[in-house]
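Next up, some structures in structure tokens.
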Structure P
Amino acid sequence: MTAPAVPAAPAKAGLNTIRSDYSDSTGEHDPRLYQPTALAETIPSLDSIGPAECERFAEQGYLSIEKAFGDGEIREALFAVSDLIAGKNPTFEGRMVENKAKARLAEMSESERYDAIRKLSGFCKHDARLDALCRHPKLLAVLRKLQGGEPECFQDMALLKPPRIGREKPWHQDNAYFKYAPGATVVGVWIALDEAGVENGCMHILPGGHRAGPRIHFKRRDWQLCDTEMLGVPCTAVPLPPGGCLLFNGLLPHGTPTNHSGKRRRALQFHFAPAGALKISDEERLALFGSEGKDVEC
């Protein structure tokens, strides 16, 4: 699926809300960090998830769904992402841009702006089209099976890898960022809006790696697992077509390499926790996942 037509340039008032949460460093990674030895086993649809698939999720930490959402739903999501990038909703403040591009964002062409903004967050309350995917009845029904309770979405993001310059997200566990107590089954929902393949930065995972529990993270290119721990480790790639979906445990180690290809890769990601899941403090979280000041080579 190609990108929707780039919408009209936003008014300057909309640009005042843009945050610059990324560093200027490209942080190029060692290619040996992402050398998959297998492709993820897929199931056809959300309707295909029954007791056996729930057992597989518990064992492997993920389910890869070939077609979770329809073409029309994905098309509307792409238009919604383009509208948010273009600043059509002046109350939306969740556009995150590379620091080096922020100063000239107002003068950028539409295509330049599309490449400069790498992440959107907190959009569900601003766009009904994206909120509809987050609240999709079939998705919520599956999450109830996997989590054993009523799922509550606590984070929504769009993760954008432009052609040739889309940066790596280093290996990590999502729960390292969240203040949920051990034992709470946090589930990430990663939805491909474009074809996501090995060449343009699809998800890479360590099946079963969630069962080892929290791992120490370090502040290097990002808040991440140590590179020396991950170099040469056999991993599994999760290629998905538009509308495909990866459900994964919040403790499953995963990452996405730099997009060196000419193909854009856009994805939505939601995180759900069971209603009433116990929270912990930042101090307790860092006791599990490590502090940023570890003086080691990674």
Structure Q
Amino acid sequence: MVTGKIGTILVTGSSGQLGQSLKMIAKDYSDYGFTFAQREQLDLSNGKSITAFFKQNKFDLIINCAAYTAVDKAESEPELADKINHIAVKQLAELAKQYNTKLIHISTDYVFNGQNYKPYIETDEVAPQSVYGETKLKGEQALLAEMPNSALIIRTSWVYSEYGNNFVKTMLRLGKERDALNVIFDQIGTPTYAHDLAQAIMAIVSSDTFKQANVNSEIYHYSNEGVCSWYDFSKTIFELSNINCDVSPIETKDYPTPAMRPHYSLLNKAKIKHEFNLSIPYWKESLKQCLKTIGE
């Protein structure tokens, strides 16, 4: 029986964008004892490493931010992507169930085929178009099969932050190096500032709803509010950063990549907002905040 009280929290993937964003805000949640696991302690590509880690460490909650996220590289490394995005998630779910631990798992808009005409809700049909999307979906399915209770999946999209490699930091670099860039305009979605997602996760963790014992496992969608293309996103990054770089819109077919991306991946966030009383910032406001932090 999973008790409602959450005292200790394990964050996997702690060197990634979301892991580092959670680490930044952890000081505001001093009621919880956080462990931010590095790959040396907990290697999710290695089942023995996972088992050994949980033999020595027990937690009330796991927040699984770890993933194989190199979307194009996954096409040529399907086994490694599957190990981290699917097999490890199944094992985490098995251990969470065994040790009466709750689990929050981060997933992706890439589980959809991108052919919708209105924002995706959690129950919409899934049809991933890439190895990355396929392995993330298998991870979701394994988790829900293993843990019908006490788990929560959050699908998100277009994550960026002050940390690591991401679209915003790439644009800032290229904008300073080049006079002109071509950016795709026919892929539509919403950027997600990792800091906002981290705050949302901690609001959920602190909520009475999530603290209930044996609450049904659910899928939720979270991104910032609003909508844009990669072209709009890059134009806004340059405008807010006062970078003088000419951006031209191109179609996906003019920029072929090993993995297919969804053309349309807007996420409907009504469920997560309603159930956890969340207020979600507009993407441009969050981008301003991130650029300000990078600038400092």
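Compute FRET efficiency 1/(1 + (r/R0)^6) of positions 60 and 108 (r between Cβ atoms, R0 = 25 Å, to 0.05) for each of P, Q and report the one that scores greatest.
Evaluating FRET efficiency 1/(1 + (r/R0)^6) of positions 60 and 108 (r between Cβ atoms, R0 = 25 Å, to 0.05) on every structure, the highest lands on Q.
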Check your understanding: Comparing relative contact order in percent (Cα under 8 Å, 6 or more apart) across P, Q, which is largest?
Key -> P
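One of P, Q was used to compute helix-only ellipticity at 222 nm (-39500 (n - 2.57) for each DSSP H run of 4 or more, over all residues; to 500), and the answer was -6500. Which one was it?
Values: P: -6500; Q: -11000.
Here the read-out was taken from P.
Quick check on the output: 18.8, 60 is Rg and Dmax of the Cα atoms in Å, derived from one of P, Q. Which one produced it?
Among P, Q, the structure yielding 18.8, 60 for Rg and Dmax of the Cα atoms in Å is Q.
Every number in this text was worked out from the coordinates using simple rules, so none of it is lab data. Being a predicted model, the structure only gives us computed values, none of them experimental. Cβ atoms are built from the backbone, for glycine too; each structure is taken alone.
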